[in-house]
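Following are the structures in question.
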Structure I
Amino acid sequence: MRILVADDEAKIAQFIRKGLKEEGYAVDVASDGDEALNLALHEDYDAVVLDIMLPGIDGIGVLKKLRATRPDLPVMLVSARDQVSDKVRGLDAGADDYLTKPFAFEELLARLRALLRPRVRPDSTLSYADLSLDLRTHKASRGGATIELSNREYALLEYFMRNADQVITRTMIANHVWDLNFDTDTNIVDVYVAYLRKKIDGEREVHLIRTVRGRGYMLSEHEKP
């Protein structure tokens with residue numbers, strides 16, 4: 001999953017970014033409101049962690065503009081303002097959650113999982129054919145056999161499973177699994193798909209990760225033209 005973190009305090013932004021990346025998320029950072037709004041409107045994010053006190057457009061202003069065009073994008077406001085009136089203002093502006101500074105990273109992570117939870121099955125498991133992915137432990141299994149995944153492999157498999165039976169292009173994968181620093185001239189997408197295919201399909205009779213010639217890849221039980 002891909003997260004946008006908007007905070008003008010570089011140390012806090014990098015602290016959040018580092019922690020989320022260690023959990024397998026792709027993370028972009030914006031240091032002012034204008035940049036945050038531009039990224040949120042034009043990139044494919046699963047959630048936004050948005051500081052209120054941003055240079056340029058403040059967090060509330062960014063949130064209001066986002067809600068006009070992206071009403072379903074989960075947004076967590078983060079602020080040192082801890083008065084009830086501040087929280088009410090943020091939630092009334094359209095925030096899905098409000099976290100006050102200072103905070104423990106574990107709390108931010110738990111709240112972020114809660115924001116994303118409506119998009120997954122209640123048991124936090126994605127399933128396709130005989131393949132399943134536990135969104136809490138980041139472990140996959142196929143036919144009852146456990147498959148250990150690296151953070152990047154997990155993010156890639158999660159994206160495949162959320163888009164099963166649909167063609168996903170290399171550009172779509174790069175935009176969702178990697179951040180804005182991704183080097184489009186590399187073949188890293190193909191390399192990681194190969195890593196994942198070896199673990200998921202291996203010597204099994206039915207292959208699930210398929211190459212769609214000239215278009216990209218697909219998670220499917222059936223051959224596609």
Structure II
Amino acid sequence: MLTQNQVLHGDCTQILRTLPSNSVDLVVTDPPYFVRYRDRAGRSIANDDDPASILGAFTDVYRALKPNTFCVSFYGWNSVAAFFEAWEAAGFKPVGHIVWYKGYSSRRGILNARHEQAYVLAKGHPQKPARPLDDVQPWEYSGNVVHPTEKAVSVLKPLIRAFSQPNALVLDPFAGSGSTLVSAALADRNYLGVELDGKYVEHARRRLAGVARAKVRHSA
């Protein structure tokens with residue numbers, strides 16, 4: 001039986017191989033961007049130095065997805081060629097692109113970095129959402145209190161609602177502190193997360209336990 005509503009601790013390139021084919025309804029994920037990122041507190045991201053070490057996971061992401069479904073993947077613009085090579089090798093077709101405008105600069109270089117971005121990828125020919133999202137979305141800063149690149153639930157929940165139905169299974173193979181999984185739970189979807197770093201696994205599990213308790217109180 002497929003594991004649901006859990007956060008699995010381990011390397012997604014290995015764990016994804018154990019998932020049944022055609023079993024997942026949607027993938028929303030935020031892999032490393034391969035920029036050797038380090039925040040102001042000195043925190044870094046595991047496997048953020050070698051695309052070959054993890055992008056092969058998209059082959060099993062594609063296999064695990066049901067026919068005619070979506071994968072939404074954030075990416076780093078400087079490694080877009082490596083991402084596209086992995087996505088296309090897996091079988092995905094790009095069908096949309098979303099930009100989130102930040103009201104602040106997260107990095108300064110040749111340009112001020114004021115946006116995040118993700119590609120909407122298709123397996124097969126999924127139906128268009130009943131209410132398509134705008135391809136420019138508002139951003140909310142999470143504060144990155146627990147994880148150095150943590151996404152806010154308000155950023156992720158619209159993706160889950162647009163590209164899946166209630167009770168669907170949402171997979172995040174790079175789960176981090178669990179924001180995608182929390183967003184899925186709050187949107188009445190099932191979830192499955194995989195995360196390499198044990199401290200983030202435990203934090204994600206605590207967050208999800210809090211969501212479950214809140215739902216029980218609300219329904220009582």
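Here, each number is a calculation from the coordinates, and none is a lab measurement. Only a predicted model underlies this, so the values are computations on that prediction, with no experimental measurement involved. Cβ atoms are built from the backbone, for glycine too; each structure is taken alone.
Among the shown structures I, II, from which was the value 0.25 of FRET efficiency 1/(1 + (r/R0)^6) of positions 32 and 128 (r between Cβ atoms, R0 = 25 Å, to 0.05) calculated? This figure was derived from II.
Largest in percent of Cα pairs over 15 Å apart, for residues 48-95 alone among the labelled structures I, II is structure II. Of structures I, II, which gives 26 when relative contact order in percent (Cα under 8 Å, 6 or more apart) is computed from the coordinates? The read-out comes from structure II. Suppose helix-only ellipticity at 222 nm (-39500 (n - 2.57) for each DSSP H run of 4 or more, over all residues; to 500) works out to -8500; of I, II, which structure was it derived from? Value -8500 for helix-only ellipticity at 222 nm (-39500 (n - 2.57) for each DSSP H run of 4 or more, over all residues; to 500) corresponds to II out of I, II. In terms of mean count of other Cβ atoms within 10 Å over residues 72-79, the structure with the greatest value among I, II is I. Structures I, II were shown, and Cα extents along the principal axes in Å at 60, 36, 30 was computed from I. One of I, II was used to calculate distance in nm of label points 7 Å out along Cα→Cβ at positions 8 and 40, giving 1.6; which? Checking each candidate, the match is I.
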